[in-house]
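Some structures are shown below for you to check.
Every read-out reported here was derived from the displayed coordinates using simple, explicitly stated rules and does not represent laboratory data. Since we're looking at a predicted model, the values are computed, not measured. Cβ atoms are built from the backbone, for glycine too; each structure is taken alone.
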Structure P
Amino acid sequence: MRFISGVIEKLQRHPKRIVFPEGTEPRVLLAARQFYALRLGVPILLGDPVRIQEVARDLKVALNGIRLLNPADSEELDNYASRFRRLHQYRGKRMKMLEARDAVLQPNYFGAMMLAMHAADGFVAGVRQVTAGVLRPLFQTIKPAPHSKTVASCLIMEVEDSRLGEQGVLFLADCDVIEDPSVEQLADIAVSTAQLARHLLGARPRVALLSFSTKGSAAHPSVGKVQAATARAQQKASAQKLDADFDGELQVDTALVPEIAARKLPDSKLGGHANVLIFPDLNSAQIASKLARLLARANAYGHILLGLDRPAADVSRGSTTRDLLGVAAIIGVQSIDYQALYPGAGQRLPGDRVR
């Protein structure tokens, strides 16, 4: 918990507002209680306040300091619906005002609009819904960050063995969004994850693009994709003046274990000390990350979305209260200086009303 403790300490100095669309979910309510108790900011729970209060009573959880908001009763409902309709018009899609209002009445859409309109500093959802149910509202309301072409995700994993990664902290991507990334997307994911690692750890990112092959030990089209993505990621990082090391294609043991790296690849830039792991596809990323959580009992926080104009996360339906608290804290810390990650991000548009 060393990493997440540091995140919490930073957020205590700069408290933020995090919106949780699934306000009646017990795990969310408990995480919101802890978020406020730790002085991290104001948790905003969406849903029927009467139902939320019933769940809180059953859990014996106090609601002081927690904001309860029913989209149907919000004075901002029509404003958000109008803005949502305009967003669709900008994309060349027709939408009637009644359709926009019906959409924004849904907590995920309302929460995404709060984020877009700066009524919340971060968004955390997913404990009851599949990924598409969380990402669709975000992608329809939050534009990509400036100069970002790929929206993906990152899982931050903290393990007991401090010899792994950066004092036991590893950044894994993409574990949630893109099923089979292209060379260009894979390179974007590698650079975005490296930026996040630098931002949160303050350490030099050491990025391994993973494969079942190490430097040509096997031949397959997927190996070629990882090789090309590694070269492209290094080019993109240099153009963005990101000080980071990239190496690939690498087997995971070569990326993480110095003794194995010395035998297999003595001239590796990483030397078995990778702190960022980039997977070739969603299959491998999901399987590896869930195995690590189950077998190594690692703490995992995510999925933190990369490349969006505002900070948001799509959490796993298997998330615990502790997981949710950690993710909310990370999203809050991101929002403190989000423009350090994405210069120009989060700009308000003319006519935006903020509450």
Structure Q
Amino acid sequence: MARDTLVQIWSMTKPVTGVALMTLWEEGRFQLDDPIAEYLPELAALRVYAGDDASGAPILVSPDRPPTIRDLTRHTAGLTPRDGQSYVDRVYAREDPMNRANPLAEVMRRLARVPLHYQPGTRWAYSDAVDVQAALVERLSGRPFDAFVKERIFDPLQMHQTGFYVSPERALRLAATYDRAEDGVFTRHRGARTIVTDRHVKPRGGFGLVSTLDDYMRFARMLLHDGDLYGSRILKRPTARLMHADQLPEGLTDKHFLPGKGQVGFGIDLAVRIAPPASDEENFGVVGEYFWDGLASTLFWCDPENDLAAVLFVQMLPFDRMHLHRTFRRAVYEAVGVLPRTSDRVS
């Protein structure tokens, strides 16, 4: 691993998509509480799965309210988390919307045929919502999503190594991905490189970017500095702060795996710490920090209180939060002298 090693960041793509979308919000192209279908009419006829009737047939009902763009940005739109064998999951598997050969417009057409998994606004459930955000960016801007993020984010921030496609020459710098067995033995993962080295694979809003440590740190520091990095302003200060303000509906209790991230709420494509760690077992963090991570155990966070941005790049499956992220976070905070308990210290 070198400073110019290219790494697949998986879901750390999502905050980039959120920033792209919010640049259009600043231009008045939409309001956060606008229905999604106002801009993506193919999603206007979505129905909600409400269980099965006595004969085993699915019951599909109208949404209590239409899913909104704000729902997309905070994962409350009703899209399936794909973690079960329900009727919705079977329809999703048949439609195969996230097939990497599908352009975003085709993704939307196929998602339109998949019922919502729950009533909008009633659950937090990780889903394809950020890919719908990317489709919104394309529809609102009239530009391909990958071209838009390059023009609006990567070029101004000088993130010249970041993108969705890795050429054969640059693939020599692409980190291998490894599977880690329970006994600690690592085996090279053979299929992970395909999605970024195949020119025919289509960009996505929820995953797919490749970056370097220094590139992504520039993005993280832009967020930390309220939308600006060395005079390159990507977002206005209020917009950047809106992204890391908790957006979850009051009283929401059904939060999928989000409680596993700690005492957090959720902003615009970012988890937001709203309370100190409840126990020594929870990853250390400071109230007000905002962060996200990626499938291959990558991680970043911004801590305004300590003027700190941190980025961790590895390429290891399965996702390792309990050991790797916990150890890295504690080491960082020990270095800046803010760990409150001796039991949190690492050697």
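What the table shows:
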read-out	value
Value 0.10, calculated as FRET efficiency 1/(1 + (r/R0)^6) of positions 35 and 331 (r between Cβ atoms, R0 = 30 Å, to 0.05), assigned to which of P, Q	Q
Top of P, Q by mean count of other Cβ atoms within 10 Å over residues 259-266, largest first	Q
For distance in nm of label points 7 Å out along Cα→Cβ at positions 107 and 315 computed as 1.2, the structure of P, Q it came from	P
Distance in nm of label points 7 Å out along Cα→Cβ at positions 11 and 235 - highest-scoring structure of P, Q	P
Read-out mean projected area of the Cα convex hull in nm², for residues 27-138 alone, computed value 7.4, structure in P, Q	P
Comparison of P, Q - label where distance in nm of label points 7 Å out along Cα→Cβ at positions 83 and 171 is highest	Q
Test item: helix-only ellipticity at 222 nm (-39500 (n - 2.57) for each DSSP H run of 4 or more, over all residues; to 500) calculated as -14000, pick one of P, Q	P
Distance in nm of label points 7 Å out along Cα→Cβ at positions 155 and 307 - structure with the largest value, from P, Q	Q
Entry that produces 1.15 once Cα Rg over 2.2 N^0.38 Å, for residues 123-242 alone is calculated, selected from P, Q	P
Value 4.1, calculated as distance in nm of label points 7 Å out along Cα→Cβ at positions 187 and 267, assigned to which of P, Q	Q
Computed 5, 25, 34, 26, 9, 1, 0 for P(r) over Cα pairs in 10 Å bins from 0, in percent - originating structure among P, Q	Q
